[in-house]
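J.: What follows is a group of structures, each given as structure tokens.
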Structure P
Amino acid sequence: MTAQPAPWTDTVETARLVLADGTVISGVGLGATGSAVGEVCFNTAMTGYQEILTDPSYAGQIITFTFPHIGNVGTNAEDTETSNLAARSGVRGCVLRADVTSPSNYRAAEHLDQWLKARGIVAITGVDTRALTALIREKGMPNAVIAHEPSGRFDIDKLKAEAKAWSGLLGLDLVPDVTSGQSYGWDETRWVWNNGYGRNEHPEFHVVAIDYGLKRNILRCLASAGCKVTVVPATTSAEDVLARGPDGVFLSNGPGDPAATGKYAVPEIRKLVASGKPVFGICLGHQMLGLALGATTKKMHQGHHGANHPVKDFTTGKVEIVSMNHGFTVDRDTLPAGVKETHVSLFDGTNCGIAVEGKPVFSVQHHPEASPGPQDSHYLFTRFVNEMRSQKGVAPKAER
């Protein structure tokens, strides 16, 4: 008797991405079940998906990965960016092109599906991410609802209404969702191949880092540069920061609208600048420093999210390849006298760095703790430490 072929079965579409304009995108669900509302952005990085999904700066967003193969190296306990006392990373969901395969990497400890479930992150696979990216480039970052239901049954009208009703990131302070609830110390240094992370046992300086949504690797870079780091919550007053006797103050990355968080953070940053202490900011910290100095910020059309962005440093004339993750930018046309632009994006010309003339105060929009170039921007941590050395009359080290 001739064997009969197995019957054809269609894949059950168990997930939906519903945009605020009513567009419905179907796919297969992954990770947590349920639904979440957020702003859809796209990230062009080919690696580092675990670091991206745990970056607190993505709070309130649904990440579309333009690289099709996500999850193929699994997940592990080391490649996490959420600071150890933060409540959660805040990522609402992720959109993927290909099905997630079994992990193939000697560092893999867990499948991406289980990892997403444990963190309550909803995901959808089987999406034409090129088309979605093109839509975002044309129309901007849309609000949307991402939903995963194993039965494949959805109330589409309800999801459309929810996506349309969400207010979006403009005017939204998301820092309370991701900042640490208490102060803590940090001495872990950068990862070394096959040796893991080290410890800074002989710190040269003390830095207080204000946590607006800190990434761990920023702390590791500060520790590797010779700093003992004390992390404090986002609402810590300037008086409390200075009472800890820091040699310098760091303003961290974070999510949301800088003008909204700035309502309570900017007055404290102004006091820190006036103190004369070296101040260094990254990402949201850069934007709020700009606000504190008298500039304004504005929402971007599609934002910058990826690991291949060229940025020029006007102070050296060099071009570096950097990682970026932001949807707001400092408006260079509003920079006041005495504040100079130090870095600029070579993709679209937006501002990527500022410095106060005559003061040890500077910041950058991009993420120098990342290594896409591979370490093109690590010199900024040396620059910060050199400002602290200068105040102590110690000779500076070469930037590298």
Structure Q
Amino acid sequence: MLTPEGCATRRQRLWDALPSPCDVLIVSDPQHLIYFANYETSPFVFRANDAGALLVLEPGKATLVADSMLRPFCDQAHVDEVVAPDWYNGKTSAPHRQGLLVRTALDVLAQRHGRRIGVELGTAPGGVLEGLRGARPGLELFDLDPVIRPLKRAKDADELDVLRRSFRAGEAGHAAAMAGIQPGMTELDAYLLVQSAAIKELGEPAIVYGDFASGTRCEIERGGPPTHRTIERGDLFLLDYSVIVRGYRGDFTNTFAVGSRATARQRELFDACLGALRAGEALLKPGTPGRAVDEAVHAHFQALGLDVYFPSHTGHGIGLGHPDPPYLVPESTDTLIAGDVVTLEPGLYIRGEGGMRIEHNYLITANGFETLTHHRLAIDV
């Protein structure tokens, strides 16, 4: 999980990044509750159903507002105070949960003075905003989203620790897939095999999602989640998936032939993808425009007469979101910075011949990059 020191550092970084002073900040996006406070609910228990929480920040103090059913998650949060009134006690009927959150937040905010408040306008509960406006004539609301978004790019050490757990679980799933997927299995069978290996490596329940596509479904750029399609001998299997660990996730891919060797043409296309990956890697360093990385990958395919078969993006950032900045696309306005965690995912999709994608994740370092994912890239098992 994220550390108390990491969360405190990110909160101070937010205060320092404000273009002009605010008296109080209200954080409401679930990703940012993780980022600034290590507050995350579990999708595997009933306690989080229809639940919400807010983080109220003052200089030097963080207060988490939630409710009593969320106490197990509040206890793991790195904050100075938790305000969690009783919602459902198993004996009496419960009030409207979101309404309780709004009322509690307004009670907490009534004790905080000031007329300039930073909020995430896209996710803040409307009831909180209206209550603040009614209680504070002349209130000025400042949108925090444009400030927070760039802060998340450069990953801190505790964030990288969580990401590495996701990578290791993902690698275990990839290894299990290459060793265990056989003709006659369905795509859903393959998903369950990968999910089991990833969760066993992780040691806790997790959401596993992505593309689990075989045969002609690989020839479609997006691939898609697993279906009941039966995998046939000689099919290509495109495995591009993520394991969510405490809100963070990797995103990496391999494509391989099931039950027999790939055709000579498919191996030729796979080698072209490997070359495109290396061409993109050569530009991974701080200061490189995202569009330049995209251009290098497309130039490699173009030299082979294959660029028309690569309609997808070259890569993107990864972390709490998917995809995140920076975007490695033709019209990107982003530039790589030290601390970015990015993917490169060249692929080729040719109907009647095969569709494939490969992908690694990288940390942008001061002088170049570190490869963070180490699963096997091979079309033949």
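J.: Here helix-only ellipticity at 222 nm (-39500 (n - 2.57) for each DSSP H run of 4 or more, over all residues; to 500) was calculated and came to -6500; which of the structures P, Q was it taken from?
T.: P
J.: Distance in nm of label points 7 Å out along Cα→Cβ at positions 168 and 280 computed as 3.5: which structure among P, Q?
T.: Working through the options, I get structure P.
J.: Which one of P, Q has distance in nm of label points 7 Å out along Cα→Cβ at positions 104 and 176, as calculated from the coordinates, equal to 4.7?
T.: Considering all the candidates, the number was obtained from P.
J.: Just checking, which of P, Q has the largest value of FRET efficiency 1/(1 + (r/R0)^6) of positions 24 and 264 (r between Cβ atoms, R0 = 41 Å, to 0.05)?
T.: If we compare FRET efficiency 1/(1 + (r/R0)^6) of positions 24 and 264 (r between Cβ atoms, R0 = 41 Å, to 0.05) over P, Q, the biggest value is for P.
J.: Between P, Q, which one scores greatest on distance in nm of label points 7 Å out along Cα→Cβ at positions 128 and 192?
T.: P
Just so you know, all these numbers are worked out from the coordinates, no wet-lab data involved. The shown structure was predicted, so the numbers you read here are calculated from the model rather than taken from an experiment. Cβ atoms are built from the backbone, for glycine too; each structure is taken alone.
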